[in-house]
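**Q** Following are the structures in question.
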Structure 1
Amino acid sequence: MVDPHIERRVALAALLADRGILNDPAWHRALEQVPRHHFLPHTVWGKDLDAGDGRLVSVPRSHPNWSRWAYDDVSVITQVDDGRPLYPDRRGDRATSSASQPSLVVEMLQALDVSEGMSVLEIGTATGYNCALLCERIGDEHVTSIEIDPGLARQAEANLTAVGYQPHLAVGDGAYGVPGQAPFDRVLATVAAQDIPGAWISQTRPDGVIVTPWATGFATTALLALPR
């Protein structure tokens, strides 16, 4: 029997290719290989449409939407209220971590313009899915990822180890980079920045590239690829 998750991730890669988003064969292969569902927690979160109050309600793995969201081109909320749901009924007030929409993930990874042998620093490990794609593309030994939330970092390490990836992982404020592993050919931030920290620049090799969602005080406005 064919694993349905394999079919779903192959279909997701094909969908993004058909839309003209996924156009790098190496990233296409990586997307087909890495099991996104493995990096989602047993409970994810969505808006409580019945209540209509904008609060976030838990969606357990047994819910039909859980499996569908894993391979739809949608972002998935993976943590609310820093891991402590605010309300007694376990509804949450604000999203504090998520698995990014696959089309955005692909756009950011392709913007890195990586090739074999390059080193990459990822700012914001979150679930570990982005990190796994990087490992699949350029090899574990070339990937470093840092996460500020210790709980998320532990879970990401467990997720990555369970599917055979062993990148360099760190816990701390990504604004300071990971000087012990620097310099890097590429820096990828998975969280929006309003300015580029000096550490990212100093830890990037000459002719390297920094990729980050770029934000103003009002909204995230663009994906920035900044040559060093």
Structure 2
Amino acid sequence: MVLPVACFPKRIVVLVSGSGSNLQAIINECSGGFINGKVVAVISNVHNVYALERAKFHSIQSLVLDHTAYDSRHKFDEELAAHLTKLAPDLVVLAGFMRILSKAFVSQFHGKMLNIHPSLLPKYPGLYTHKKVIDNKDKQHGASVHFVTAELDGGPVVLQSVIAVCDNDSMPSLRSKLASTEWLIYALAVKWFCQGTLRLQQDKVWFDDDLDFSLSPDNTSAGCTIRINNNKGLKNDEEKH
């Protein structure tokens, strides 16, 4: 009996620069069967980050490509692309990967890279999003999963988590409140991609009609509203999670 291609776990490579909390969430959801995928490698551009320890603990191949050892961004991207090509991933997940990727690199893996950003894009691309929310007295904050394009944090948004900002919130409290919502929506997006029900088509996000909105049993109380990009703009999922 030959199984359909969709039945086989998708190969996932995760790019990191730090502690890897989103990496851990994806590893957990793959191991638990929520995501039909397997993290086959973790690549870091920084030595001795905790994400590498997470990979080691789960017996996942890891590699460090120290960007400071390369003469140019082009040479670093070239080396990274060569390693990814050998690994043959179905999906490349950026999980706190603090490098701006070149247009040539992005085009090579077009439609196969997802990133998560701690803001309600297109608001606040780049760094210091929690500070900007507080400084501007915003009433809402959130995280966005998007396909990666050459524009910094500018790729088509797949979905967002939205949380309320309280008067006494600080940058650490916002970071803490947002973390569990990131794990939730990133797992959903990766699940959909691995199921084949999410794709990038003509630079727009497309979902199949039979999109599965069920949440992981390990991550059902993040205290946020989820917005889904239905290709006509972002709309709220009516449930609170």
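**Q** Looking at distance in nm of label points 7 Å out along Cα→Cβ at positions 80 and 208, point out which structure of 1, 2 has the largest value.
**A** By distance in nm of label points 7 Å out along Cα→Cβ at positions 80 and 208, the leading structure of 1, 2 is 1.
**Q** The value 0.55 for FRET efficiency 1/(1 + (r/R0)^6) of positions 144 and 216 (r between Cβ atoms, R0 = 30 Å, to 0.05) was derived from one model only; which of 1, 2 is it?
**A** Computed on structure 1.
**Q** Kindly point out which one of 1, 2 the value 17.1 was derived from, the read-out being mean count of other Cβ atoms within 10 Å over residues 24-31.
**A** Only structure 1 yields this read-out.
**Q** Work out which structure the value 11, 37, 32, 17, 3 belongs to, where P(r) over Cα pairs in 10 Å bins from 0, in percent, for residues 56-191 alone was derived from one of 1, 2.
**A** Derived from 2, not from the others.
Values in this text are rule-based calculations from the coordinates and carry no lab data. Please read all numbers here as calculations on a predicted model, not as lab measurements. Cβ atoms are built from the backbone, for glycine too; each structure is taken alone.
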